[in-house]
1. Which structure, out of P, Q, R, was distance in nm of label points 7 Å out along Cα→Cβ at positions 61 and 509 calculated from, if the result is 5.9?
2. Comparing P, Q, R, where is mean count of other Cβ atoms within 10 Å over residues 133-140 highest?
3. For distance in nm of label points 7 Å out along Cα→Cβ at positions 253 and 477, the calculated result is 4.6, so let me know which of P, Q, R that is.
4. Given a value of 23.4, 72 for Rg and Dmax of the Cα atoms in Å, point me to the structure among P, Q, R it was derived from.
5. Work out FRET efficiency 1/(1 + (r/R0)^6) of positions 365 and 469 (r between Cβ atoms, R0 = 25 Å, to 0.05) for each of structures P, Q, R, then name the structure with the largest result.
6. The value 1.00 for FRET efficiency 1/(1 + (r/R0)^6) of positions 261 and 381 (r between Cβ atoms, R0 = 35 Å, to 0.05) was derived from one model only; which of P, Q, R is it?
Structure P
Amino acid sequence: MKPLAQRQVHLDFHTSEDIDNIGSMFDGEQFKRALKKGHVNSITVFAKCHHGWAYFPSQTNKMHPGLKFDLLSAMLKACAEANVDAPVYISAGLDEKYYVEHPDHAAQFSRAYHTPSIKEKPTGKYADESAQYHLLCFNSPYFDVLMSQVKEVVEKFKPIGIFLDIVSERTCFCEHCMKLARELGMDTEDDETFVKLGRITYKKYTDKVREISTAIKPDIKIFHNGGHILAGRRELAYMNTHLELESLPTGGWGYDHFPRSAKYVSNLGMDFLGMTGKFHLSWGEFGGYKHPNALRYEVALSLANGAKCSIGDQMHPYGFLDEATYESIGIAYAEAEAVEEYCYGVSSVADIALLSAESYTEVKNHVADTGAGRILLEGHKLFDIVDLQCDISKYKLVILPDAKIPEAYENKLEAFVKGGGKILATGAAMPSEKFDLGAKMLGKSECRPAYYRPAYNALGLSPTNYVMYMDMYDVETTEGARVFGTAHRSFFNRAPEHFCSHKHTPYKIEEGTPAFTVGRDGAYIAFDTFTEYAEIGAIISKDTVLRAIDLILGESITLRTNLPSAGVVTLNDQIDESRYVLHALYATPHKRGGTNILALAKVANPALEVIEDLPTVNGIEFALKTEKKIKSVRLVPENKELAFEEKDGTVTFILDALTCKQVIVLDY
């Protein structure tokens, strides 16, 4: 199968039937010029949109009433002439035209919710007056309609790939799901039945799409888009031929979501891309543009994590590509094109395996994972994110963040520790007593908030008590443990019958209990520290974790740098080319929006992380510990040699200035 193209655009076109002259300004030459200007080598074009309309003369669907010609074929022809790949988009979970005709085929996510039948539908066009799409159930007759549409697109156009949108496992209580559950002998009174049925239904859907599509075009690429795929649910990932990690920083994902997703997916052995957007906000926005510097950074972030790149756009109903959009995309993609030979066919170099709490709790975007990812990124630690199935033998340290691990996983941890590996556990993630982390669990404290007092000068300050808002755990030390910090209780928890000051009660002046311990097998921090950092953001949480990592790994840490915390560093090994590739990035997102004006305008999630300025940082030092003999250190694409020194297996060099991003190649 052909590898994914490196510089992609995902072209949305969800167009109401109340707009006429669809595609009237489409010009194949203008389309090609825009793609060339954008340095684009793949663009996902559309066969069917969320409104339900086809954009070609269809035998299984209705063409948009405002369209007078085969727009999809015209786009595919332009792409072929420009030597640009063109996967085809099909809206699968949403089809508003179909919903209007069959409201009883909609998904029903609550037993109490009632989808009106056609006869019950109130006067007017829609069954309700909210301006939104309606999800359809794949156990309704809609499923066969959708499959016929998929078959027609693949048969008629033989595209390189298909992108099916708004699909995932759903817990649906509609009459069709109820009927199927009864036929399968399942208990319809148990809500868990419909969770299981949702999994069965989704697998049936993905299996059928693959069966239909590959029978016509065996090498077709297939991706089912349902947003974030749960870590640990590998079978969901493998239902696709590749992965497209949707992560628009200003669309609610933020700038630390994509690195976490990529650091997990890179272990799955699949080709993948990072999908951002050109929008100021998110999908569906016309006339919204983020600063070109933001796209430069976001594309560089994809490359740094071994991902191909995709930028979301939305075409005007009249069918032209916006020139300003492709100028902006072109700035980012020209830079990507210049270095992409160093970015693919790589494996990440990592000291640390972060066991994703999401992967075994099935809590989507688990808050502990968020906090842990932020701390490790800001601390410039080399890490991968792993699930219970991953081989952890190659890592030096496994981090268990805040959530109790499955008992069976301790067998893998035992083998890891026997092989010389170490563990850092926090809060509820403390493993059993067979591991010596310097502490023995007694139970969760009832005191909240509590206080943490380091036995060292944290943050450059004398030891003091730092408030910790998340759960604290009572422990006692094991023999030979080293204690680097203690926990201290408040006088009482805040309650209506007794409270103190505006927020919480101060700490008692008394001897504390162990809170940061180091034992034979690693270290333990007696707070839900990663949740604390995600929710509260207090620097003491990050300082404590990074100190623990330094204590555990010591001189074995692979990479050290003085890059400020807003910077990002990744290190990849391009084995076939005998070189390490180090990516250094620096940008300072600012919070924008959230004013009363936006609130009155009912803008969803108005507080955004926005990148505009790209300040230069100077004198960035790197120290790389490696057993390989480094022959040269050079900047690419400039191919400028950097002076370096090697002593006792550590290579040191200095990057004089960093603006946005720099790729550094270390040949060995």
Structure Q
Amino acid sequence: MKSLAYKIIESHLSEPVELKPGNIVKIKMDNTLTQDATGTMTYLQLEAMGIDKVFTKSLSYVDHNTLQDGFMNADDHKYLQTVANRYGVYFSRAGNGICHQVQLERFDVPGETLIGADSHTPTAGGMGTLSFGAGGLDVACAMAGIPYSIKLPEVVNVKLTGKLKNGVSAKDIILKLLEIKTVKGGVGKIFEYSGEGIKTLSVPERSTITNMGAELGATTSIFPSDENTREFLEKQGRGHDYIPLSADENAIYDEVIEIDLDTLVPLCAAPHSPDNVKVVKDLSHVKVDQVCIGSCTNSSYMDLCNVASILKGKKIHPDVSLTISFGSKQVLTMLSESGALTDLIASGARLLEATCGPCIGMGQSPRSKGVSLRTFNRNFYGRSGTMDAEVYLVSPETAAISAINGYISDATEVNYKKATLPEKFTIDDSMILVPDCDKQKPIIKGPNIKDVPIGKPLSDIDKKVMIKVKDNITTDHISPAGGKVLPYRSNIEKISEFTFSQLDKDFYNRCKEYNGGIIVAGENYGQGSSREVAALAPLYLNIKAVIAKSFARIHEQNLVNNAILPLVFIDEKDYESIDLLDELVIKNLTELNDKIEVFNKTKNIKLYVTHNLSEEQKEIMRQGGLLNSVKNRKS
């Protein structure tokens, strides 16, 4: 008896295989998604493959780097528009909305597959779409018609019972799960939701939960497609896309977790991790400086109607700055039509674009040592742009009442009318450009758009340790976000200068001095964003290997794709025996045996490492990365 996830995987296999956790499955992708922070590299890689037209229904969104300070972002947008038109990709213009929100409104279909160059692509799981976040090169390969290879995850059934109280939201459900499982607890797992409690959750509420499944380290998350799904699709004018989908009765799962919605209270993630979960009532003494509402997690029409209902007739506390980012043009239009936008404006809220904005560090950094409440999905150290800020993750309801009171506040004590789906959604797809695939129209590349660095075939390594880092290093630590760095996403040579800059300001110069080397890390290395530049910049700096206690899934694959060898300590105590600038020698690598000797030349000691590579990944490493592998396959 199969889970829903396994049923969708089985229907999309490119070649038969036993559906057993750990087996390699190759999944055909129906849809692909890119955004402007990752998209330029994806399309440069796609161009390098030499294909004529994409093989999937593909969407390119401009929603991250919309702050046009200088020419770089605007040049990227023009490149993305022209390359999308050339290859047959729909293009969502800046201002149309956040990729995952627009995708949910207009494109996600139950039972289909989706891969996106953004770690929060599993937002689509709220629609019953099996969706994966991945590095840009994996997405480019999917566009080229190459199935997505992945080790089949285990499936965790999250059984929801009861019903949420007023003031408690879907955000509190996923925060509760993060409290239970931590940011490492979902690695190698799919989270599949069931139970009577899901009947009380709309598609936008479900998508909040599947969105933040990424913070568990999960491969993906998914809800069944049921009457709530049908209702949402019909009100979006897409009733024809509905099909009922669910797990088999008595489906077998690897783990079952039960959450009683009746007992949930408002929660928040305290600094500096999404799993540092606290009860909101216990933080009522914390004074708030800033509140930011929005992001792909919590910027739906229903979310912002709830916010407007709480703010109606009230004013923001004089010591608080409140910003609101809208999930899409549809959301903004409907708030305007309903009058809720007037309530937001009257409260003193600052209105931002329908973009990711502050969530990706693009503006609205808090004051020094400030407390910022955000309805976002990540509160990693420094991600807000202010290194000493204290960032808390909360629901829109908690954010709204806290903005009024000036202190972290419990929304269950507020009398407001909880929003439901509207009678129908306002449909206007005019900002989504349909491609004509005209080869005569030029692909326009500005001067900041540089070639993609290419890996070299695997060989023996004799290099020094360039940096040693601890557990839960995020891709934000490796390659920071924010308005100063993101505009160089298309220029790996320049963006490499910022690599590890928050942790070690000498890393870049050290790599230049020693012509690259090795990174040593603790557990869960590379968690967070799917940003491929966190592997491309180290590749440019000639990093040959990362030796870690464990890896986050997407980043580990990005390292392989870019010919950086991900190795795992067999004995984690050996982590302590390596120091900065130790010279490590690793020989006979091409066989990639399960046990590999590492000789620490500086300390004259040996230690042993292994890897998690499949046979396909081993071959990718031997050929110098995925792009070389694809080129060799075509020749």
Structure R
Amino acid sequence: MKKIFAFLLPLSLLLFAGCEDYNDNFKWLDEEKTDPQSYTYTITDDDITTILNAIKGTEAEKFSAQLRADRAFSKGAPADTLIPYLLKAKYYTADVKSQAEITYIYKLSIDTTVTGLAGTAYVLGDSEYKSVWSEDMFVSSFTPSKSPNNYIPDLLKAKFPEAEEGSYQNIEYNYSVNEPVESVVEDKLLFEDFEGYKANDTIKANGWTAYAESGSRKWQAKVHSGNGYAQMSANGGTGKYTTWMISPEIDLGTKQGYDFSFDVTVGYWNASCMQVLISTSANAAANPTAATWVDITDKFTIPTTPTNGYGTLSPAGSFNLDNYSGKVYIAYKYDGDVTQTQTTTFQVDNVKVSKEVKGLTIEDAEPKYESYTFSKGEWKAVGASVLTLQPADYKEMGGSYLSAAVAQTRIIQYLNTHRNYTNEGTEQIVAYKTSKTDYSAGKFVYTKGSWTTASPTEMKTAQFVRSTKGWVFDPTIIFTMTKEDYMLVVNYVKGNQALENPKLVNTNGNTEFYYGFNSNYTNITFRDSDRQNDNTYPKDGQHEAKMEFCRTRTIEGLNVLLNLKYPNATPEVSGIEQFAEISMVIYYGPKSGDVINFKYTLKCTGDKTWEFVSRDPETNKYENPE
């Protein structure tokens, strides 16, 4: 067979259409005298269309929906079944035994961890910390005595009572290495700093209500110099705008001593367009125009300047709520009218109902981000399998989260700096923030000395052969050994045979003398002096006995290599026997040029079992001296 790079498709992908015996196809290859050709081709998008047309009315048409959607091959659109339809049309004059090396796009299965980590984070608030400490004396942080490991699983279970097996959740909390101390603190029944919004979002999260009584505009979130706040303006509009921003329900009960306060500023003041209102009506948020409201605007200092430009957010004062009990609502009502030149812009921030009480304070509490998974009825931290970026990591990258435009590049730079592994093929899933509360995740792989994105698609190459019944997939594994291949066996010996006999691996750690695989020189050594450290080597035996020993060990080493590279190999692939053709160099010494190139053929006969079939050339001057 032609020497090409090929791959082993998982058995689940190799589902041939129809009922033909494809082993017979291969047997018939030798029954005709032919003039075989060799082709090399990369499939294009136009070829996908050709395949879709060709499979109409055939058994393979069941794969058309997936192929049409992805414009690539996948588990749901197997290449080995579909590509022969293209080859039939493209190489219709090819003789039996012709070969085609076909490269194509393969869509990888989506990693369930990556998809599971995408979503909104569970950000712990005062209610959660109160459950950890106490209702009256608490801090918004975990500490060594209140370990997050002891409380977060139960908090997640309460928050997500219907979590399914294998689901994921990102969680954000505060942690301090210091324990809290008693002091005077602020007890907040309501606090809103509008930091959870993106610019121009309507204010409607965390229990707030946006209601447009007339006109289409509603209170929006704005961000300036990293600070979020709420804003409403009729500027640039047409007609009249009456719109409400109503707080969530505030349960005062019989509590006393609480004050309502907020920060405010205006822009381009030309009229007093904003009222501050309070209501005890049960339907105040759902139907504000039907509720009873008390105007308390005059209890605050609302700026009437500047008339050109914008002011600075500053405290508007406070209003004591001791005359109220039970459940209340607070609202900011904006009345603007462009036709009357009433278009002042109002900005509001840090809306708060609070009082000072005896409580706990803590120093150096810092935010922590962590990823959890639900397994066997319990929430557990995912551990090292997922790297969840921390606030310091984002600061190093120049922000507090990563936008889609820069996420992949910044994470790769971060991994190359902080996770510079030397193990080829190391994979790492990274969970990262895409906004204040939203997360995404990606998979990255260490290859050829640096990190790169583990792409959801990859280029694959497969071999096909022309039989008497048409083109069929040839699953033969064909490769020429590289440094990485030799090193796989070296590392295997390090972790097995060399544990009892360390002399089997050289001091540089790149050559082993059990199977003879040498990553440094990319060969398998049969040199007598290299095998002396192997206690089972026939040191005093005849030359032929030594060569036979090395030949046997080579086959054993190739079994190790194939099982490491292709752990899921099976004796048959789509009804075709599975073979492997491996090209390598064998060194006999003593001179550097005493080498022979070999091709070994092995057959898969069971789970992780490969049987020697042949090697080419069979003999040579080094093994059979005259």
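1. R
2. Q
3. This figure was derived from P.
4. Going through each structure in turn, the value belongs to Q.
5. P
6. The read-out comes from structure P.
Rule-based calculations on the coordinates, nothing more; no lab input. These figures come from a predicted structure and were not determined experimentally. Cβ atoms are built from the backbone, for glycine too; each structure is taken alone.
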